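Each structure below is given as structure tokens.
Please treat every number below as a calculation from the coordinates, not as lab data. Remember, it's a predicted structure, so these values are computed and weren't measured experimentally. Cβ atoms are built from the backbone, for glycine too; each structure is taken alone.
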Structure P
Amino acid sequence: MYSLPSGAATVLPNLVGMPAWSPSSSDLAYVSSAGGAQVIESSSDGGAQSTLVLTAPEGIQLSDLSFDPTGTYLAYVATATGQASQLQALDVQSKVAGALGSLTAVSDPVWAPGGEQLSVLAGVSGSNSQVVNTLLLSGAAEPPSADDTAPNSALSTATSLAQLQVAGPNAMASIAALMAPGVQLSPSVLLPGKFDRFYAVSTTPTGASTYSVDLRLVRDATGTSGPAFLPEIVTVQSAGPSPLITNVSSGSLTPVPTGPLVVGVSATTTSTGSTVFAIQFDSDLDPLTVGSQSIIVRVGGQAASGLQFNYAALTRTETVTAQSLPPGAVTLTVSPPLSDVDHAPIQSPYQVVLHPVPATNG
């Protein structure tokens, strides 16, 4: 693990698989081997001092660590020798762990942004295919229908599609399960090329229970070509028992520009009436370039004043707090001179229209 502030690197001993950062602290969770068994440990200092989180029973292999958005729960995959893998999770504080549902042959757990759902790739009995299954962790029989959860459900559905697109052409059957009845999309639209990863930029309401999710499918650099991304707009209808995709529109393959990119934006209103914007970037920022000169909030064409800025280098997230904004849609603009730590400015202004949702408690 490499520390950007100090320039020092440390080695996590006996590491197995990929580690996971907690979104609410500086803790890094990882799987390691100890005495012939696998354990999950966490550390905030590069492994110099670690805390035991979970010891797996003998013969159980652990993988695919995934924190929920609050850092309260840690989902993971447990695989017994000769058996199909199973989805499990633990409470980070109490260390209480248990299986989630009865799915088998699972991998790649991904939490919904609100934390109320957990999606996972699961095997189909008697075949080599996989499907996306979503578990509701609130105990409800149906997906939540409250207005503030609909955008999260739409985002979860669109990102499930992106996961399958990145997985490759064998995911066509699973992709079809996300589509609304009668929606036909050609393989050339659904799987336009080979991509290594993806991220969601924004979710915007476009009608009654309809949302437009702006995705980016990213192709990493190779020996012969530079990194590139494909913009993709996914339309999701959230009415009914579960959200379904009604349209997918892909843009053109575009070289990844220099300078920082916005990879996620959210807006929430607090009980005190303030509005909090969380803007996540793909690279470390130069804090001196972040402020009212590079981030502007407008309502009804009028720029808000008295904004408060706070940059979290660990998560590459800029938090902007506005007091007592008038009701209505909010236009957020990020533009030069905002720059990364290598002094490369954002190449072109980023702008998105947001509708702040009430913050939830618990």
Structure Q
Amino acid sequence: MDKISVIVPIYNVEKYLKDCIESIINQTYSNIEIILVNDGSTDSSLEICEEYLNKNDKIVIVNKKNGGLSDARNAGLEKATGKYIMFVDADDYIAPNSCEILYNAIKDTDYEFVTANFAFTNNEGIPWKKPMFSDKFQNTSLSIEEYKKSFYLVNSTVWNKIFKKEFIDKNKLKFEVGLLAEDAVFTTKAFIKSKRTYYVKDIVYYYRQRESKKGNASISLNCTIDYFKKVNEAYKIIYKNFKKYNEMNFYRYYYAKSTAYILYKFIDSTLLADKEKIKILKIMKWFFKLKIELDAPHTSKTIDIITDAINDEKYDEVLKYSKILAEAREYMTAEKRERMSRPDYAKYNKMKKEEK
């Protein structure tokens, strides 16, 4: 039985940390090491880690100065001794058989990494009605060349996946420090290098969609201009990687997903003044112009209209559309807003029909 290193970056998550650690300790797969990376927490997170260290020999603590999520994950990778690597964010939790499911899949297929289904939850950890991917998607091999099938199931997150550590080390895969969307940079680079992966239909991960009192996802409300600048840099890296390795067919679909996601982040953000919003649109104009280069129709008429307005530099129109959508989305549940931001597979049929 091979060892799995489960890396948990931690920063001020005392409210959720015990649930997270308990879910990893109580796995049906026993040969794991749990690397708790305390990234300079100022609450009781470190004390909680030390409490578990004293009563469980699977626990390893890495205590470091605050450097951000990427830096914490990289520190965990340096400490890991397992043949396989998994990542769990400290405010989330995993299913009791997550390690077993993912280990069996990667062992049986001998792929470089394996991805699986996951579900969002509310603040209390209660799963939403539907998981991320519907039941119509069964266990299947995915290839970067078969982009019409793979682009949707190979999502950008690292926490619903298992990786061979040898593969990570060989390709010098690291998380980009100082950026956001670091998962996307890491995962897309892994897929480009591996060319294939395997999808498991089981729900292995529960992502806590932390919300404000009004029910709005806090990560959307708190998107500052710095957030968009850092995401913008990550998007540049991802684009350059796909172009460098001549995988633009896959990227065309990935781009459509990314555009919908980032635009709804922009629309939902409440911390931005109009001048800041226009500045963001100008900074990211290179990204929205890719619609023309890639000949990439989007997943909704709304996204098309907004993107065209950005490219035509009609920023007042963009702001007007955004405010109307933001007001409408305030009355939606967090689950419905998330579904809009991550369109389902059927929405991409238009792109398939327009393929030459």
Matching task: 1.6 is the computed value of distance in nm of label points 7 Å out along Cα→Cβ at positions 69 and 85. Pick the structure from P, Q. Q
When Rg and Dmax of the Cα atoms in Å is calculated, the result is 20.1, 61; to which of the structures P, Q does this value belong? Q
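Kindly point out which one of P, Q the value -2000 was derived from, the read-out being helix-only ellipticity at 222 nm (-39500 (n - 2.57) for each DSSP H run of 4 or more, over all residues; to 500).
Structure P accounts for this read-out.
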With relative contact order in percent (Cα under 8 Å, 6 or more apart) derived from the coordinates and found to be 8, which of P, Q does the value describe? P
Which of P, Q leads on mean count of other Cβ atoms within 10 Å over residues 13-20, largest value: Q
Using distance in nm of label points 7 Å out along Cα→Cβ at positions 197 and 237 for the comparison, can you identify which of P, Q gives the largest number? P
